[in-house]
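Multiple structures follow.
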Structure P
Amino acid sequence: MRLITSADEELFLTASVAGKLGRTRPLLERLQDRYDAAPDEPEAAFAYALAQTAALPSITSDFEVHAAFGTIVEMLGGVVDAAPDHWLARYCRARLRALVPTSYSVFTIYTESELSKAAVDIGDLVLRQSRQRWMPYFASTHLLAAFIQRMADESGTTVDPPLPVADLLDAVTGRPHHPVAFPALGAMLCEPFVALHDLWDGPRRARLGEVMAALFPGQPAVERALAGDPLVGT
């Protein structure tokens, strides 16, 4: 399996910072040139797609977000087709289809098609990573799967086969919880934890809070979610 690398982390960090400074164009143009020179090279396509993913939060125009969303999903699809075991490419594609619609107004209405495709991607990734030595960020796959099932239930979308939320949470809480070693990417990888922490309550929320605090120490979104939560640490 092609796992996350330090180069992925560095690129995501660079693109995220460039986006905040309004300086993504030179970076994206350079990565596009690299991709145009080798369109059949999965890593060139992935680098371009990952940088665009990192830059998405800096886009303020709904029209531009919509265009970028389609471009990134298409490029990630090419990467996954060429390299089915590419963990981050498959995760990012499922995440875009499942989580980005909660953040951008263009995509506030879930479509059965997008959720179903996200469910297939994430179910496949759960299976593929089960054959590997456990990595802390694999927990994000399980939580994204649980989030997709929750959204499918709320929207009346049929996920086939269903993603077993209780089993997914048990699989994560039963593992050692070492911090994810990629803090920049961690801002994206913690999203399903934070989303479900906001949706759940009681013991399940407490379990989730303990895990995400251990996996993503120092992540602002996690700290905000846990601030004042009386269930964590009890």
Structure Q
Amino acid sequence: MAKEIKVKKGTFTGITKKYTMSDTCLIKEGNFRFEKDGLKITGNSPGKEARSSVWLKKSAFKEYEELGNVGLDDLDTVIKVMNRFGEIVTIKVEGNLATLKSENKSVDIETVAEDYIKTDTGEPTLEFVDTFEITATRLKDIMADAQLNSDAEIRIETTDKKVTFSNTGKYKFKNEIEALICKGGASSRFGKAFIDAVKYLDGNLEISVGNTFPIRVVERTETSVVTIIVAPLADN
């Protein structure tokens, strides 16, 4: 007998967009692992500049069953397809078909064998100098400053109880935020991949940084956890 789940359309598309990231980091496929405690998806961007890992908890679903692993590709189109439905969508998986239903509309989507999904290469081992909190709104405002320049690099530095974001280019912005738990000593540079990777995050974020080291951004809500890791630019 086929298993099925029910979920709000916006909840499912929202977590999928956070997983896929955007533009230079856009992930187009993934193994959707419907496990005992909810949906988990993990993958790397095509150029390996960024890695995303999402967990949509069981409590986020209206009805939930363990569907197992469901491989999907062309995810940007899958999101568009799901947006064609009503607020609550039923997802049923049987054989190599995932069926989406809402009211008087349904669509069948062919799934992809797990072995053909090549986005996940394992969790990296990371050590950080400092961790601080920032709202997604504030971070996006800082990114927007940098984007007034073409191909700007963004440097993140920590000092005692403070974090400084600065960028290269004609318009050299500097944004400082208070971070009482920072001890200082972290300094890393990032390119456009950082902006593209965090584009769809919202709410409160926890950012961990090192010295010429990848950055980790974590978004936690009552029903989900999203973790983004982005590689730094190498210092010359």
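Consider the structures P, Q: one of them gives 16 for relative contact order in percent (Cα under 8 Å, 6 or more apart) as calculated from the coordinates. Say which. Could you put the intermediate results ahead of the total?
On the way: P: 16; Q: 21.
Attributed to the structure labelled P.
If you rank structures P, Q by mean count of other Cβ atoms within 10 Å over residues 151-158, which sits at the top with the largest value? Comparing P, Q by mean count of other Cβ atoms within 10 Å over residues 151-158, the maximum is at Q.
A value of -21500 was derived for helix-only ellipticity at 222 nm (-39500 (n - 2.57) for each DSSP H run of 4 or more, over all residues; to 500); which structure in P, Q was it taken from? Before the final figure, lay out each step's value.
Numbers: P: -21500; Q: -4500.
Only structure P yields this read-out.
Largest in Kirkwood radius over Cα pairs in Å, for residues 87-174 alone among the labelled structures P, Q is structure Q.
Quick check for you: by distance in nm of label points 7 Å out along Cα→Cβ at positions 127 and 159, which of P, Q is greatest? Don't skip to the answer; put the middle values down first.
Values: P: 1.6; Q: 2.6.
Once distance in nm of label points 7 Å out along Cα→Cβ at positions 127 and 159 is worked out for each structure, Q has the highest.
When mean count of other Cβ atoms within 10 Å over residues 39-46 is computed for each of P, Q, the one that comes out at 20.9 is Q.
Once FRET efficiency 1/(1 + (r/R0)^6) of positions 95 and 215 (r between Cβ atoms, R0 = 35 Å, to 0.05) is computed for every structure in P, Q, the highest value turns out to be that of P. Assuming 1.6 is distance in nm of label points 7 Å out along Cα→Cβ at positions 15 and 79 as calculated from a single structure, say which of P, Q it is. Computed on structure Q.
Each reported figure results from applying straightforward, stated rules to the coordinates on display, with no laboratory input. It should be emphasised that the depicted structure is a prediction, and the values quoted were computed from it without experimental measurement. Cβ atoms are built from the backbone, for glycine too; each structure is taken alone.
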